[in-house]
Structure 1
Amino acid sequence: MIDVSKYIYPELIITGLKSETKEDAIRSLCFKIFEINPDWAGPISKEEAFNELMFREKMQTTGLGQMMAFPHARIKGWNRFAMAIGISKRGINFNSLDARPVNFICLMVSSTDEPYLILQAMAALIRFAQKIKFNETLFEGMDSAAIAAEFQKHDIKAFQIIRASDIMRPVKISVRVDTPLEEVSRLMHLYHLDVLPVLGEQDKLKGQISCFEIFVFGIPDFFKHLHTVSFVRHIDPFEKYFKIKKELTVKDIFKSDCAMISHDATLLEIIFELTVKNKPKLFVIREGVLVGEIDRFSIIDKILFF
């Protein structure tokens, strides 16, 4: 278990971050590390570190939602894990996943020899934010010493085991059992989605609906028993679908046995489902409620590329 609190220093907290762009915010926090203790960087210059941080940021935003961003980089030759925190009252556009401005920025740099440290620290801070119901006024009126003391008081620990809740992405699009199938098709088209979760009361996960279910419903039953369609190749395979599509809703064709996994499932369990069981996407649940999703890209993004 890693004690994240011990890496939070008052000298590395900028309470009134004046940056108007994420590039300037990242530069200010990066250079602050070099100002306080350049030895942590080893042979790496502040310009090199900044370029690495911006390279990662341009690949994909580190604005993860809930008004938080975690710009980061793993740099070969970096000497000691370092964190710098910026608090922006007005908020900064990080092109976050939830499209909201960012008020809390935690910049982290580690060596490539510690591949999971940043992810573990980030997960611990997100859990901390959820626990204290983080909002833009949380640290209002507090100086850097008081903010550091607040983190120390909560004794933030990071578990070394990566779990589903650490790497899942928020679910942006979902449907209900009474959603018309035309709306499902529209959402799949707009967001380039093959699978959508189906929710019931209190956002309980009831199942999934995919393009496959729509295809299977549309084609005639006898198609399933054919070895070739050469002799009927001019028949419209979706004639049945288009005749009655106005009346169709999710409940007519969705599957209740979708690929779901617990929020505390380990990385090994996740990989097993995605590879051995060949599940392209996993819906993450906590007490039956849908809280996120994981697909194969999540592993590339959060583990192999992160």
Structure 2
Amino acid sequence: MENLEIYDVVIIGSGPSGLSASIYAERAKLKSITIEKQYMSGGQVLNTYEVDNYPGLPEINGFDMGQKFRQHAEKLGSQFVKDEVLELDITDKIKTIKCKKNTFKARTVIIATGAQHRMLEVPGEKELYGKGVSYCATCDGAFYKEKIVAVVGGGDVALEDAIFLSRICKKIYLIHRRDEFRGAKILQEKVFSIDNIEVIWDTVVDKIEGDKEVTGITTTNRKTNETKTYNIDGVFVAIGIVPNSHIFERHLNLDDSNYIIANEDCKTSVDGVFVAGDVRTKALRQVVTAVSDGANAITSVEKYLATEF
């Protein structure tokens, strides 16, 4: 069904960046609508057991945080629709967003589709997500003070996570499937110099053990086929991030990792199209930076509308 209204801005995605954009759009008195694919607003934060690094909301769980963001937007009058974007036509000044159920037209578009952590795809991972399985050491590391954890990966993020956790945890097993790291040499040197980091080479995780929380992992050495179980309190998976950008790759400039290229002003390679949150090229992907992007994107939208319409 085609919606005959022309919106000032259509926001695709209702994670923290999309909800922030929705809030700022209402405050700017822009006619907006937010398209959300999932059954509930909040994005990845919904699956976070506890968020302890967002200013003013210490020890809030992710579900409650997502609901607070959504309630704030609704209180201001934000419109939401459950739908899935299938295709865009952004070549004209008025953009067309084609979804499964509806078609929307808008003067500007904000893409806030987020990203998802690459998973190990092993038994226990999904079941124990948020209960000892984490994909963000800086988000969740504080919960493992003086505990034993594993970090899985061999790139910069995995090395940085191990270094960060070494200041908090009693012991860190750094598990890598190869016999050398891919991360920066300076990070490797730092890892090798820290006493409470033990590197486990040539090893893959087969299973994450535990019922209500993580109690251990079962691993296999790829060269010797030896299996081993480690008793641990948490697993930090750092094997990469996958941006939700595939439907935009024909339309916008993406970097080598498929993030949509944009600076802090959130402007993409196409006039009138902006990007916010984890799907954007950026150094730090957390709730606080996603919310900041939402505000910046609407500021850029306002400037664009003032000059182009």
Structure 3
Amino acid sequence: MKIPWIFHKDYDIPLPKNHRFSSSKFGDLYTLLIDSYLAKSAEVFIPNPAKDTQLTKVHTREYINKIKNGNLSTKEEKILGLPWSETLVKRSYLAVNGTYLASKLALVNGIACHLAGGTHHAHANHGSGFCVFNDLAYAAKNIISDGKCKKVLIIDCDVHQGDGTAEICKNDNNIYTCSIHASNNFPSIKVESDLDIGLDDMISDEDYLRIIQSALTTCSNKIKPDLVLYDAGVDVHKNDKLGRLNISSKCMLKRDLEVLKFFKSKNIPITTVIGGGYSSNNIELAQRHALIFHAADQIFNAKK
């Protein structure tokens, strides 16, 4: 089968030199993937920008206008962690809708993989932690309101807690949020998800995988979703600049395989997003983000 990949050439953004966020991470990942054997069994889809009517299901009109018009205060821009630019606005409108497009395609294909997404720190009324608009909440709320499915499970394995997602979805009984993150990492003040699992800094690969497996069972007992949104963050990696965990690349691939295999066995469609990952070595970072695409190929194309 052809696995849908969602990407847009305008995902990358200009950033000051030595900024902690990689300005080229999305393009780097696309180049790595398109030049690999994985591309033979994938089909690339290009998202359109989100509409304000869709964004208002997740964010306040005041905040959306601040982003559109470049009216963030100095404090708000500092909390966001990214300098405002027209390129950032364009990217944000595209990327948030990329996860929604991936979700629609997953409902048809069983899986779809977004080469961006995981902007889980964006709250209803402000951006935070390099996240402008919250693509996970946006995709979940819009796909439900559009009548394409009734219940969505969000599983967030980024090293940082999905505080924005938890806040935006807290009163929505049709969305179940699960965050598996480092206890001692950003954000300092956590927002209660439906299921939060805080991890110790030096957790072993084996214990980490056991916790993932247990969380999958717990989530499955709590909600019977029509769709799963999976944030395959790679900032849990032992060499990540902003992570506090000690997880190997081999373990991350096993994690991704476990998650995909679990829901495929239940015939529940799954959308993947790449989440966080921070490194001064762009090639290494792209290779880590590519793990979820290798996992998708293995599980959905049954390669040994």
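A value of 99 was derived for volume of the Cα convex hull per residue in Å³, for residues 146-265 alone; which structure in 1, 2, 3 was it taken from?
Details: 1: 179; 2: 165; 3: 99.
Clearly, the read-out refers to 3.
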- Note on the structure: Working back from 23.5, 79 (Rg and Dmax of the Cα atoms in Å, computed), options 1, 2, 3, answer is structure 1
- Source structure (of 1, 2, 3) for helix-only ellipticity at 222 nm (-39500 (n - 2.57) for each DSSP H run of 4 or more, over all residues; to 500), computed value -12500: 3
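Read-outs: derived from the displayed coordinates by stated rules, not from any lab. Remember, it's a predicted structure, so these values are computed and weren't measured experimentally.
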